[in-house]
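Down below are the structures I want you to see.
No lab work stands behind these numbers, since they all come straight from the coordinates. None of the values given here were measured: they were computed from a predicted structure. Cβ atoms are built from the backbone, for glycine too; each structure is taken alone.
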Structure P
């Protein structure tokens, strides 16, 4: 797209008629607040470029996190103005980075992102890798009801499987199954469930959901090499 003159003409058309105030409202797509990019003019082109990507590719459904909502609304406004195809937009919850402090994020600065693989769950993470990430990074304080662990339980594991299965070391307890997020959270906070066991239970649930992906990459190791190369590209 970047080498296509028609693409840049589209970018200019998307920019025409947009006010600075309108563009500032979309800055959450870059994890920034509305005033943080006044010193960098290039940031003001990003929303028009993102909208142009959607138009040029003929996207039917634009999928993104809630941080993309304002940019997608900008795209739909532009589509209405020019009579262009108006993509349907689907937005998903934002999950905090495993490295986040545990307090519910007030902005999108601490969202999980592939740019920080240690704080993110990648689709090709093997069960051992995922457990290691959870143990090392995922914040889970027994006195804090906010944690990326609970977000993953709420938005990924429970909706997909309806349960979180916790299997501690037999020396320290029996396996348990949790179907309610509040009960799971309260069990950690009152000491019934050890935070480490809770972490690993959620990790195992996510690994369960990624089983087919893991098998696909195991059968196609060259593809995994390509994915890893792209992720590590600076």
Structure Q
């Protein structure tokens, strides 16, 4: 018999993925019954997952109205971008000093896979590989706990980043080229060059946000 905790975790991860990938869209009204039928998971794990997601501000309750998927806060996107850029400049410099040949090969595999899924226009795999690339660099820098700590702060930013992949005017190639250039700089162990590259990679968020907001105006809130 499966541990109830496993069902709770499964419900939480499943609903969270639906929110992050906009399968449950910002502002959408939801119910426990609907989620129970959609995920074929029992009511109690669904209820526990909703409580957890409310704590993370991905879901909110409007009294005498119902439960809704929270809209994406522009202010929180900007705050998360600031934290990521500030931290990653230091993390990537540390990785530049510490990276091994074996780790460079792992990063290269991720970039190659990401290009493959870009050609297939597979948004979920492309996004997950983007995350894996950054997470591995945190690990190389011995800052994996920092990465784990960032995950809650990153939630609004990640929701925006996924929507960005659905906007035709915004090329995936820019992300790939940045990753390839970061990889080349890590191979060269060029510490002076890596921090500006990270800044360039993350700063595009400000420009992209204009296009994503225009494409999905009802998904955002200040």
Item to check | Top of P, Q by mean count of other Cβ atoms within 10 Å over residues 48-55, largest first | outcome: P
Checklist outcome for this item: Working back from 5.5 (distance in nm of label points 7 Å out along Cα→Cβ at positions 16 and 208, computed), options P, Q, answer is structure P
Next on the checklist: Between P, Q, which one scores greatest on FRET efficiency 1/(1 + (r/R0)^6) of positions 40 and 176 (r between Cβ atoms, R0 = 41 Å, to 0.05)?
Outcome noted: Q
Checklist entry - Thinking only about distance in nm of label points 7 Å out along Cα→Cβ at positions 8 and 152, which of P, Q has the largest value? => result P
Checklist entry - When distance in nm of label points 7 Å out along Cα→Cβ at positions 64 and 192 is calculated, the result is 6.7; to which of the structures P, Q does this value belong? => result Q
Item to check | For FRET efficiency 1/(1 + (r/R0)^6) of positions 56 and 168 (r between Cβ atoms, R0 = 25 Å, to 0.05) computed as 0.25, the structure of P, Q it came from | outcome: Q
Checklist entry - If relative contact order in percent (Cα under 8 Å, 6 or more apart) is computed to be 27, which of P, Q is the source? => result Q
Checklist outcome for this item: The value 18.7 for Kirkwood radius over Cα pairs in Å, derived from one of P, Q, belongs to structure Q
Checklist entry - Given a computed value of -24000 for helix-only ellipticity at 222 nm (-39500 (n - 2.57) for each DSSP H run of 4 or more, over all residues; to 500), which structure among P, Q does it belong to? => result Q
